[in-house]
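What follows are several structures.
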Structure 1
Amino acid sequence: MFLHTQRLLLRNFTASDLEVFLAYRNDPAVAKYQSWSLPYTREKGEAFIREMQDVHAPKQGDWLQLALELKETGVLIGDVVFGVKEEDIRQCTVGFTIASAYWKHGYATEAMTALLDYLFEDVDMHRVVADFSFR
């Protein structure tokens, strides 16, 4: 799955994302308001990427996390997530994580705008809610 903005590519994770993914997942400032505990192990990271790399559209009750890559450099800077609610296929929950080195550049706003456009226009979601502790 691919979405893009002026500066970002939202795409499936790949095995080559592992080191950067682990680095920002293990940053205490990034993890502070997230649902994972530290340390975030290599084994968890490998399992996560295996699980996410081939998902293109989540089914009811499932979720999809997409990597955020800077178009200009190809650098992974974080991820966005959306999950379709179990009780209603036209409702979903969204969230995001940005590596601390890329905070305050508008990347989260840009990524979430693209994701919301996709969810409302292409997927025909009726309601989307944000939850910082989604996954």
Structure 2
Amino acid sequence: MLAEYRYIQRFRVPFADVDMLQHVNNTAYVRWAEEIRSSYFGEVLLTEIGGEFGLIIAKLEIVYERQMRHRDPVAIGCRISRIGRKSFDISYEIWNEAGEVRCAHLHTPMVAFDYTMNSTIVVPDVWRERIAAFEKTPVPVA
């Protein structure tokens, strides 16, 4: 479970994330991914996600595999899985720790962005260095 992930958050499914069908609503997975991505940026890249330099999400892919329910113990992992010149990919896995089953996996290609200039930028070298120092496995460069 989450063997390739060093950055992991744990919590229980809150009641607010459960819909009238009594399972976690699909939009909750997106919010969970955004929360861990924001934390990763602050703690690993030492960059506030709402600062001068940041990211723009280019695409979001989610594969739902199993249902989750209220109070299920969740473990979500986040890692940089590819770095390019102006972009990189973030991969996520969401697990139900009680049953040790993966419930969803997500993939988000992200574009490095300068919000003051309103334009894309080359992924900063300092980000590359911090990612390389933090991640468990070498990150492929495209």
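Structure data summary
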quantity	calculated
Structure from which 14.0 was derived, mean count of other Cβ atoms within 10 Å over residues 63-70, options 1, 2	2
When mean count of other Cβ atoms within 10 Å over residues 95-102 is computed for each of 1, 2, the largest belongs to	1
If Rg and Dmax of the Cα atoms in Å is computed and equals 14.0, 40, the structure in 1, 2	1
At a computed 2.6 (distance in nm of label points 7 Å out along Cα→Cβ at positions 55 and 71), which of 1, 2	1
Which of 1, 2 yields 15.8 [mean count of other Cβ atoms within 10 Å over residues 87-94, calculated]	1
Mean count of other Cβ atoms within 10 Å over residues 39-46 - highest-scoring structure of 1, 2	2
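Rule-based calculations on the coordinates, nothing more; no lab input. Fair warning: this is a prediction, and the values are worked out from it, not measured in the lab. Cβ atoms are built from the backbone, for glycine too; each structure is taken alone.
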